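Engineer: Several structures are given next for inspection.
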Structure I
Amino acid sequence: MFKFLRKIISLIFGLIILILAICEIKIPEKDIINLTYNTSYEKIAWDLNCIMHNPQKIYNSSIFIGPSWVQGGINDSILSNNGYQSLNFGVNHSGSDLDFYLVSRIVKYKPKIILLHRFPNGQDVFHPMMPLLMSPIEHFSIFKNYSIKFTLTYYPKRFYFVVKYLTLKIVNPFSLNKKYYSKFGWRSEGFKNIHLDKKNVIKILDEQKFFNIRLKNEYFNNSNILTWANFKYKYIWRYFYSNFINGNGENARVKTLLFCQLNHIKVAEIYVPHFADALYDSKFNDNQYYFKSKAIKETCYHLKNVSFLSEQKYWFDLDHFNTNGSNLFTDSILLVLPR
């Protein structure tokens with residue numbers, strides 16, 4: 001019985017070692033393009049194609065990086081046509097690690113400035129597609145993240161992506177890399193808009209009132225952990241949550257900003273408003289919009305009042321502009337962007 005258990009344990013241990021080894025197989029960027037092209041994450045393919053095959057477009061351009069708020073909220077075509085040479089590198093979903101990944105590949109082509117999206121209450125660290133882009137050891141070596149989410153999420157997804165990559169290389173080793181790519185990176189959400197009754201509008205406004213109270217009473221401590229002032233149990237829980245469960249996105253953001261500085265690239269943040277912001281601004285004039293770590297000194301460019309976007313006809317959903325809203329916001333943010 002003991003010998004049998006030892007064999008089972010040895011088999012399980014060997015299988016774990018094999019899986020960990022497979023997870024470290026590098027996936028070339030041209031194959032990452034093939035795996036993301038024509039999917040909901042096709043902007044990864046667009047971004048990498050631009051970096052690999054059209055890096056001259058990056059030189060002296062303003063590069064916008066962030067989640068779907070950036071991808072569908074900032075029309076780089078409008079900016080460029082108005083003399084503000086821009087590229088929208090936004091990708092669905094959020095993750096400070098993806099921001100760093102893109103920035104690390106862009107800086108050598110000397111953009112004019114890199115503008116990183118700022119969330120209202122701090123940054124997320126993990127983007128769902130990072131297991132495709134980096135091996136676990138590479139990710140850990142950069143971000144030093146040992147959270148439960150990293151362990152339980154990153155390895156299974158990385159294993160899946162590597163197996164998918166290897167399968168495609170065996171089944172179709174001569175897949176064509178030539179694909180159609182749009183000139184600009186903005187991706188419209190379409191012309192549909194929300195339709196909310198008065199009751200829901202009041203509810204959203206009340207929630208934003210409470211959120212603004214949080215914005216005025218919470219802060220980031222020296223470890224970039226978000227906490228309530230004078231509430232020690234909140235501090236303890238969030239320290240545990242940020243470091244051991246979810247991961248610390250603000251630390252990843254600080255690392256990205258420092259990387260830009262070391263490479264002598266101008267960097268700043270940008271805030272794209274939500275419907276609740278516009279609704280609040282139409283009634284009051286003390287909107288906080290966001291807060292961030294004290295370690296982040298870079299300017300966050302934003303409009304000081306977005307009440308002109310409070311009409312529902314400008315919103316695809318509560319967080320994202322539709323085409324008309326995006327174009328109006330882009331025309332407006334152009335006035336405050338750095339020259």
Structure II
Amino acid sequence: MKKTLFVLIFLGLSILAISACAPTPCSPVLQYGPVLDSPPHDSIVSDLRPVLTWIDEEECPPDEFIINMAQNGTNGTITTLPFGGATGSYVTSWSPSVDLEVGVAYLWDVTAKNATKTSYPSDQWQFIVGDACDSLSLVAPTNELPVDGGTVTMADPTYTWGYADPTCTPSGYHLQVSSTADFSVLEVDVTDDNNPFKAWTTGILLSDCTDFYWRVAAVDGVDEGPWSTVSEFSTDLAGVCLCDPGSILAPFITAPGVFEVVPDLVPSIQWTDPSTCGVEGYAIHLSPDRDFADTTYNGGTGTPSTSWGPGMPLQEVTRYYTRVAGMVGID
């Protein structure tokens with residue numbers, strides 16, 4: 001009897017010991033997203049079917065991983081429908097089944113999956129497919145945005161450009177923005193040899209209502225290629241910058257209409273201004289003479305208001321001619 005009791009106690013202790021050493025059953029809930037490993041963010045990849053790798057930080061191995069890819073346009077804009085694939089098992093690497101396009105930037109991220117449950121996606125990285133340019137073969141980029149002669153409404157605009165040689169990608173660029181045409185006063189002077197992407201937002205705020213000039217050059221280490229053609233743009237952050245006198249457009253008179261008979265001897269002259277910049281006021285010519293020789297009723301708004309009335313009553317049964325011009329200063 002004692003021997004039997006001893007055996008039962010021994011077996012019970014053994015079962016407890018085995019249970020204590022057994023791994024905790026995995027939860028199907030995925031708590032973390034994968035951590036991307038390679039290719040490095042903002043890198044140039046020569047392989048047309050690069051191997052993408054990541055690190056799994058889940059407590060329990062997922063069933064598989066889902067890889068999302070998309071072509072990357074200006075400033076992170078997805079230019080194609082997302083594509084990618086699944087690993088089908090627990091492996092932490094994947095390669096596309098078709099060749100990627102040379103010179104094109106690709107976004108990619110990874111999500112872990114258990115049955116129908118998915119983790120948070122990883123961070124999104126990007127790379128460019130193709131060969132890196134040799135320093136001796138660097139050519140001048142082509143400015144795209146801000147456009148030459150254009151106006152921007154953001155103090156920290158995105159500068160974008162193209163690169164004329166489709167056979168390679170520069171490892172980086174040198175961007176300059178100046179408030180003077182000869183670049184003697186630099187507002188932005190940024191060089192990054194590890195950023196091959198052709199859309200930069202510098203984080204440097206530009207002054208409002210100011211003309212700026214910008215250019216960019218490709219770089220390879222300490223070597224620098226030729227500058228792009230200089231482009232000029234202006235800032236108008238709130239839409240209230242005054243026009244240069246030469247850029248003021250002729251307003252359109254909206255009331256009274258052509259040959260309209262008005263009952264009021266002090267009519268309201270109204271107009272719209274197609275100019276994309278501001279004026280300080282408007283000059284109004286109102287005359288019974290087609291050549292505006294009689295200046296009796298002429299006046300001005302003194303403000304950007306787009307309506308005005310004469311300071312004295314007009315004559316009854318008289319035809320009048322009117323015209324309006326925007327003004328900045330005395331121009």
Structure III
Amino acid sequence: MFIGSVNDSGFIKLVKQVLQYLIPSLECNFCHIEFGKSMKVLIEIDVPNSNIQNTWTNNRVVLANPFYQQLSSVNFLSKKFNIVFFDSDRNEVKREQYFEGKITKGTASFSVECSFVEVDFQLDDKIWAGKLKWNSRFYADQINDLAYLISKTKFKIVYLNADEKNVQYFQYKNGLKDKLDFELVKDRFESSFTISQTNQFLGFHLEIAIGFRKYSAKQSFIISYSNYYNTIRHGSHVEGILKGLKEGAEKFSKNRNISYNFDDGILKRLVGFIHIQKPIAVYHGAQKETLVHPEIVEPIQNYICDLFFNELLNDNELVYYLFDQTYK
């Protein structure tokens with residue numbers, strides 16, 4: 001369901017929720033989003049040979065349905081809402097038009113077979129008027145952040161106003177590794193070591209991109225996600241990562257009989273991005289601030305421990321910076 005404020009932040013969160021459920025489930029290669037005048041929005045995606053169930057006219061929760069509940073929220077919060085389906089040759093298969101949530105053209109379908117979907121809507125001014133600044137930079141930054149998590153999809157963002165048409169493209173084929181590289185360059189971190197891994201566990205999928213600065217900082221820099229949501233207070237997935245790093249460091253220090261300080265020497269140098277995908281996730285906090293799944297901590301911990309230990313065995317420079325400045 002839609003949880004947010006009636007402002008720019010709540011609006012772009014609503015758009016992102018649609019994309020988060022829609023794009024990964026349908027294996028989309030391209031997504032076009034256009035922010036037009038008078039609070040109008042257009043979303044076009046390719047959905048090769050897909051069967052799309054209807055949740056844009058009701059609040060049903062259908063976990064297997066990529067549109068989930070979010071299109072119904074868009075429909076109910078819009079003055080006008082149109083959804084059009086096309087086959088692989090771009091021939092129109094079906095069109096449905098709604099006004100203030102009620103269908104005015106076409107008939108509501110239970111499901112539609114198609115290869116392209118086009119959704120355009122105009123927000124209801126009785127709800128949104130005076131509440132949106134229609135800030136293109138903010139909207140683009142939010143979609144850009146999502147693009148790092150959906151590496152297969154190329155995003156085209158178009159912003160129209162009275163004076164100009166602004167177009168931006170986003171695609172990050174290396175996923176969170178690209179985000180890590182960007183942060184290292186932007187903040188001028190001197191990284192002695194970076195690693196990017198994806199792994200499928202029993203019941204969840206994990207993507208990580210971490211690096212270690214050559215010089216210690218006041219604290220680590222970690223951004224975590226769960227099912228495309230930013231878990232600002234982290235949770236079980238980050239706990240597993242940190243425990244795995246600590247265990248791997250302890251294992252290596254005993255192997256080489258060298259000293260180290262995990263908190264100051266390793267943790268405060270850490271720059272990391274973490275994304276876990278779990279079919280049914282449990283969170284603490286209404287805004288999904290913290291992921292709560294104790295059962296995933298141990299498998300992540302064991303995986304990271306082995307990964308970090310093996311990297312330390314093969315990287316003397318990393319050992320030099322993280323453990324003992326005199327060790328070579």
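Coordinate-derived values only; no laboratory data. The structure displayed is predicted, hence computed values, not measured ones. Cβ atoms are built from the backbone, for glycine too; each structure is taken alone.
Engineer: As an exercise: distance in nm of label points 7 Å out along Cα→Cβ at positions 85 and 253, calculated from one structure in I, II, III, equals 6.0. Which structure is it? Walk me through the numbers before you get to the answer.
Structural biologist: Details: I: 2.9; II: 7.2; III: 6.0.
Derived from the structure labelled III.
Engineer: Moving to a separate point now. Have a look at I, II, III and say which one yields 21.8, 77 for Rg and Dmax of the Cα atoms in Å, as calculated.
Structural biologist: Values: I: 21.8, 77; II: 34.7, 135; III: 22.7, 75.
It traces back to I.
Engineer: -2000 is what came out when helix-only ellipticity at 222 nm (-39500 (n - 2.57) for each DSSP H run of 4 or more, over all residues; to 500) was calculated for one structure; which of I, II, III is it? Could the numbers behind the result be given before it?
Structural biologist: On the way: I: -13500; II: -2000; III: -9500.
Derived from II, not from the others.
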